[in-house]
Structure 1
Amino acid sequence: MKLKITAEADARKWIIFSSLVILALGLRLIRLNMGLWLDEIVTLNNFVNASWSKIITTLFIPNNHILFSVLAKISVFIFGEKEWSLRLPSVLIGALTPGIFFLLFRKRFKEESAILSSLFMVMSFWSVWFGQDARGYAGLILFLGLSHIFYLDWLEKNDLKVATCYLVSAVIACYFHLYGIFGISSQIFYGFLFWLKNRKDKQVMIFLFPGLCLALGLALYSLGFYDLLLYSQKGGKEIQGRWLDINFLKELLKMLSGSHYLGVAMVLGAIFLVGIYSIFKRWAGLCWLYLFSGVLVVVFTFFARVFIFNRFLSFLIPFFYLGVGEGLVIIEEKLRVIFPKLRKNALVFVAGGMICLFLIISLVRYYHLGKQGFKEASLYLEKNYPERRVISFGVSDLEFLYYYPSAIPHWGAVPLEPQELIDSLVVASHPWGWAPYNIVTIQRFCKTEKIWKSAGPEENTVFLYKCF
């Protein structure tokens, strides 16, 4: 009888895992050919289309998520240069991520919270965004989470197989995104505190081993560090952390929640705070590792005076949804004490269903608006103004040329003279990069023809100005 129950539970586990993977893959295949956004075009032009040696040695801007660039180059080589082939590595990683975290979370928490947290990852439009993004964030989310979990398991079991899994996942996380080093640094810090508490055991490897992983991760970037140093002294200080403010916190909460509604994000944030208490009781180490990782990114941004975007903290998404899932379970348990007739798990899955409904609304909006409207703008120009002079203006002055090669690039900080606008159209985005003089000039001599909004950052909005 016991073997039968175990077999049924095992079968149920794999059915849920398979369902999560299939659903996640399906949602990440929808509109996979939508237009590339700024960072994706930078990745394609500067890294994927570069030589193999340049990919692994170049960090003239930190946009090179090296391992992703390598995988994307392989995909483009096999399938040709298309939006979907460029994004394929992230699609596969993003499809597997919710199912993998379900398998890991169910070992420590109730199956209900493991299912819900993974289902939220499937439905979240930001999770789908990263799973359709020609960048390394999907890899960072999965492998940094794996490194945290394998590290904690290794502390408990001191098993060689677990140690190997930890080493591999930690190094891969670093190679997908340079900020993976902050996750590994959090493990060093946690291990050091653990060692201080248990010094009699003399287990110095609990923080030296993560140090080895960090050294290996940094070694993979060693050939590009000089480029990165030059960037940090020049380009990296151009916008000097201007997003580390209340607006950044709001955008961060909306990203973690997967909803573009701030109210929904705040409700999920409150449920997360309830759930984090349960996580801390059951698995305090996971709380500390994710907390330290996020704090290190923010502290680095503050003191280095470099820019930050909410996606730099995308690795927190699985932890956030675990907190929401646990929070729903705790709230139901408290309510069942007051209302004994309340059916078990009824509230959990009703509330979970409502959350999924709001996530689906934001997901549909994402499919409709896309990441950035460069592709749509180029199609509009080709249809309505095929012979007109077009100026590509702003931070994306060169990137828009990927879809509209005949456009004339003009950097947003360089003065745009009125005579340049005569009988022209201007395609622009990222208003924070426009010089005040240029804003006045465009407003005076041009009128807004069309606007393509983004489901993501507001700065991704693409404007078309008509100057005749």
Structure 2
Amino acid sequence: MRQLLLALGVPAVLALAQQQWLLRQPPRLEALEPAPASSGPAALRSRFSRPMDSASIARSSRLQPPLEHRWLGEGDGLMLSLSAGQRLSEPLRLELEGRDRRGLALRPGAWWWDPRPRVLAVVPVPGGEQLQLRERDGRWHPLSPVWHRILQVQPTGGGRSLALVSRSPEGEHRVWRLPLRQRNLAPLAQGLGPVQAGRLEPLLPESLTFAHLSGNQRGDLLVQSTMGMPGESVLRLWSAGGDSRLLDLEASGGVQLLPEGGAAVVPLPEGLALVDLPPRVARRQILPGSRDLSSFCPQAGRALLVRHWPDFRRSLELVEPGQAPRHLWVGSQALMASACDRGGQRVWVLLLDATGAQRLTLLSLDRQGRLLRRRTLTGWELEPGTGLQYDPSTDRLLATLRPVAAAGSTTGPKQTVTAARAVLIDATRLELDPLDQPVLQAQWLPAG
């Protein structure tokens, strides 16, 4: 009996001793990664080996330059969120220190962090078109082979990969996936680095007659494709883990995944539907009326819609969970593109007056629809099929604009004089900064 008690007691004593030894060890940082920012320029998500004293982390940690920020959350998971209204012009240095709830100190660490996105563009080159990336130093380098046409580029997973649609001279469409490795957050000794492209892979083995892409921050990808007659489209959803499934959805246009995941906006003849996706329980909410999705806002559940009225007017609406659509603008001009900040605190709209000189105008509105600033983009037109994107980390918009000049009088027809440009726009002052590289389409690559 004594030997049995000894055999049972020794493991228990060892386990207790090991537990006490672990409790005396200092806390460790187990993960630090970029997180989607919904209320400010950028955010970082951290995970520790044990519950931390968030007040101690906030007191002891430092950011250089010293931007205003908050530590959110409790326990072993905290989030560093930069406060709204600040612009980043250089990488940040984060010095992380603090104590856990038992008073044990975290081993200090320091990181470089650059949450600013890069410009991603389809560029005309000899033989066709190529996907290129503009690095921090202003140099462009290729990410893809040269194809006859590149119809769509879709970042997924916060910039961890790209999906592309190419078209051959014979009109065949192919869908590709390009993994990316970004080093925008790194220990001080390692330093930051350029984007590196992985191996380009065909996502679907067959050629298509049509393909439309949509991605989200989780890394999911939706491919809406047609192989035969128009109207016979197939929707396939790839999860971030690589699994795929067919979706039993009927749509009258391009389906868009919600940025936060879990659902999609589906255009129907009777309106727009918000449809939950597997593994969620199937549920559908319909917003009736002749509406199109214009753009999503960073905060979950917020988006900008374009409504078409019987008298040929158009209106821009802000939709929020549990509330009726809010009218921000209404008029007879063509509403070409839009973008918004946070939950719609600021909204930008590109309008085209189709009469006379066909003027392109950029408006800045608040969430009540009040005009903050207006700028007529004289000498520019929006490249067809492109939109407007906002980057909160630098407070800049990105648009693909083509320089034009009037032939003859100011009210006469326009004559294109040069190729389109990726144009950076100060979102507060609405001042334009065109980049030198000719492009066909441009967008932000998130700093994943």
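If you line up 1, 2 by distance in nm of label points 7 Å out along Cα→Cβ at positions 43 and 371, the top spot, with the largest value, goes to 2.
With mean count of other Cβ atoms within 10 Å over residues 99-106 coming out at 21.8, pick the structure among 1, 2 it was computed from. Please report the intermediate quantities before stating the final value.
On the way: 1: 21.8; 2: 15.5.
Source structure: 1.
In this comparison of 1, 2, the computed figure 135 for volume of the Cα convex hull per residue in Å³, for residues 179-338 alone is attributed to 1.
The maximum of relative contact order in percent (Cα under 8 Å, 6 or more apart) over structures 1, 2, that is, the highest value, falls on 1. When helix-only ellipticity at 222 nm (-39500 (n - 2.57) for each DSSP H run of 4 or more, over all residues; to 500) is computed across structures 1, 2, the figure -21500 traces back to 1. Supply the structure label, taken from 1, 2, corresponding to distance in nm of label points 7 Å out along Cα→Cβ at positions 187 and 315 with the calculated value 5.7. Of the options listed, only 2 reproduces it. Source structure of the calculated read-out (distance in nm of label points 7 Å out along Cα→Cβ at positions 51 and 379, 3.8) within 1, 2: 1.
Rule-based calculations on the coordinates, nothing more; no lab input. All values reported here derive from a predicted model rather than from experimental measurement. Cβ atoms are built from the backbone, for glycine too; each structure is taken alone.
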